[in-house]
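Presented below are the structures under discussion, each in the form of structure tokens.
Nothing in this text is a laboratory measurement; each read-out follows from the coordinates by a stated rule. The model shown is predicted, which means the values in this text are computed figures rather than measured ones. Cβ atoms are built from the backbone, for glycine too; each structure is taken alone.
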Structure 1
Amino acid sequence: MQIKATLIAALTLLLVGCGNDYDKAIGLYQYENKFTGSERVAEIKKDGDTYLFIENVLNNTDPMALSESDEGLSYRNTPLKLSEDGNTLYFGPINGTRISSDDLKVKFAAIKNDKKICKELREQVIANKSLEKNEWNAYVKDVRGKMPKGCRISEANERWF
């Protein structure tokens, strides 16, 4: 009886150890959107028994449930593949490089700082609205040179009259 229990325990451990390789894909991947040129960070994570793909954690996009098959994970018949070393994600138009959670924290800090700079520049532009046309246009060109990527200040337009 003890041999039977030991055999069952050993087989259970063997089956659990054999599991799938889906967990190797879990992580964060930095890539460039081919259409906009903007930087994005995708995430693959597991929620219970479901694998989820988040296209852009920087903008908090909705997760998509991935399907499991013998060939691997996929979404609507688009396979998710990893390089042999596990550091590159290939998923449709996405070719992403694995990054750490610390790298993601740095990216969020940079985004927060860029938003702060953009807000301060906007406040300065509004405060300087009374400048004459020529001074204003030179000032606006200077401000545009200081604006972080993605910063839009609608008040920072040149005057023509």
Structure 2
Amino acid sequence: MSDTPELDQVVDARRKLSAYAGFPRTYWVLYGVALVLMAGLPIWSSFLPGQAFNLQWVLLAICLAAAAYSVLQRRRSGVHLPRQISAYPSAQRPRYTVLAVTLASVFIIYALVGNGHRTVALIVLIPVAAVIFAGQLWTRARMRDDIAAGRVAL
């Protein structure tokens, strides 16, 4: 029999489980690069009008690799956390905020490129990617907090 009280064991188990909501640094570095590529798609398409089709295939490959990484990580660890954001109550607001910022910035970048302001669009791309990246980290932190506190709805 363990000397640790049952509630402390549950808290420790939740804390260990919450570590699986995070991703390693390599994933986040590759995600940042992919984010800049995807957010700047209208810019890159305007520079490479004939090669835009190939660029979209590269982005599709990046998205498929990220999805495959997630599935492999889940199988290797044996931990199956809920994927839908509605399962994490405190992560919903950051997720929807990031989604709104992402949609607004894509429309802004498309408008800038459409009006011939590619240089301004390139300048806007970096802070937009940084804000979206920080928002993703914020969402993951909220997900970890929800798991550790036992607020995940299955």
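Looking across 1, 2, the calculation of relative contact order in percent (Cα under 8 Å, 6 or more apart) that yields 43 traces back to 2. When Rg/Rh (Cα atoms, Kirkwood Rh) is computed across structures 1, 2, the figure 1.09 traces back to 2. Each of 1, 2 could give distance in nm of label points 7 Å out along Cα→Cβ at positions 111 and 127, but the derived value 2.8 comes from 1. For helix-only ellipticity at 222 nm (-39500 (n - 2.57) for each DSSP H run of 4 or more, over all residues; to 500), the calculated result is -26000, so let me know which of 1, 2 that is. Only one of 1, 2 returns -26000 for helix-only ellipticity at 222 nm (-39500 (n - 2.57) for each DSSP H run of 4 or more, over all residues; to 500), namely 2. Among the shown structures 1, 2, from which was the value 11.2 of mean count of other Cβ atoms within 10 Å over residues 31-38 calculated? So the calculation was done on 1. Taking distance in nm of label points 7 Å out along Cα→Cβ at positions 47 and 119 as the criterion, the largest value within structures 1, 2 is that of 1.
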